[in-house]
1. A value of 19.2 was derived for mean count of other Cβ atoms within 10 Å over residues 117-124; which structure in 1, 2 was it taken from?
2. A value of 31, 20, 17 was derived for semi-axes √(5λ) of the Cα gyration tensor in Å; which structure in 1, 2 was it taken from?
3. Can you tell which of 1, 2 yields 0.55 when FRET efficiency 1/(1 + (r/R0)^6) of positions 125 and 149 (r between Cβ atoms, R0 = 25 Å, to 0.05) is derived from it?
Structure 1
């Protein structure tokens, strides 16, 4: 009986230590900084359906492209059918001479329900949770300051703030989905109304060529 109790204690202690080590690793993991390419920077955001987020960011002056994919988890090679602990996310490619990371953060919060946990609009679940990623201390301060301001305004901010690690590009058929399928039911009923609501809040950042 004593031997059994000892073995049980060792197993429980080992499990607790593994959990603690995992939590420490998540807290202390250093962000990965993506180098600029041809003067263009990359930022990463998760905020519900990546079709919606892609359309929102591609309408912003200074953004050349938004790519749909997955980030925020630890699973290797995620896919739409199995992205497990990842969230649907977007890689935003932008010209820092035309739009700042701070403005992209403002766009992020202006284009979502700030307080919705694990989802946006009709899309619910961990895959649709909001995560805002930082690559360095400067970006983290910008994010933290924005959240502090929103908290002072009375918002209970649901978005996770995470050190960026890796972005997995989504399947080809998800790229430019709203642009290629403007009459699809979800795009008409969810994506376009969400874009219009955002555009009404920040009309000054919208490209002149974009409208719905």
Structure 2
């Protein structure tokens, strides 16, 4: 019995040490200077994490002024993460998207409004059935103006819902593009059970909350 107790204590201390190291790395990420992505050919980029990137990608690609949304990973401390490694939660990364948009058509503030309007902003470490730090909600800011916008919107939604808002507001550092089979997943797999039962519900939520920001259907 003493050997078993010692084994459990060793495992417990190991897990505590790993958690402490992870928290330390996350805190360090909050203190870095954000990286600003320059506008190229009139197009800007914004970065968000809000649960499964299949859902987030489909949501933003339905918004006017958005050329494309790319699925990937951001917010962590591990280089070159994969879907497999990110899914363990050990990389610190969350499933995220890169939104390529025309700032003359849609503003960063409107993109943040879409962000809060297309999820449950009170859910911690997850969205819908997807749970874990890799599904946490994050708004990545590239400068002080974007940070202020994100904080203002978060406060507004907290007051609106009379609840704590789970979204982290984090300086943007780097975005890693996800594997090819994750890109445009909702469009290419409309009959997939997850798309039908989860992603489509979030799209419907967006249509009801932000109808004026949607692309016109031809």
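We did not get these values from a lab; they are worked out from the coordinates using the rules stated. Computed from a predicted model, the values in this text were never measured in an experiment. Cβ atoms are built from the backbone, for glycine too; each structure is taken alone.
1. Values: 1: 16.0; 2: 19.2.
Source structure for this number: 2.
2. Only structure 2 yields this read-out.
3. 2
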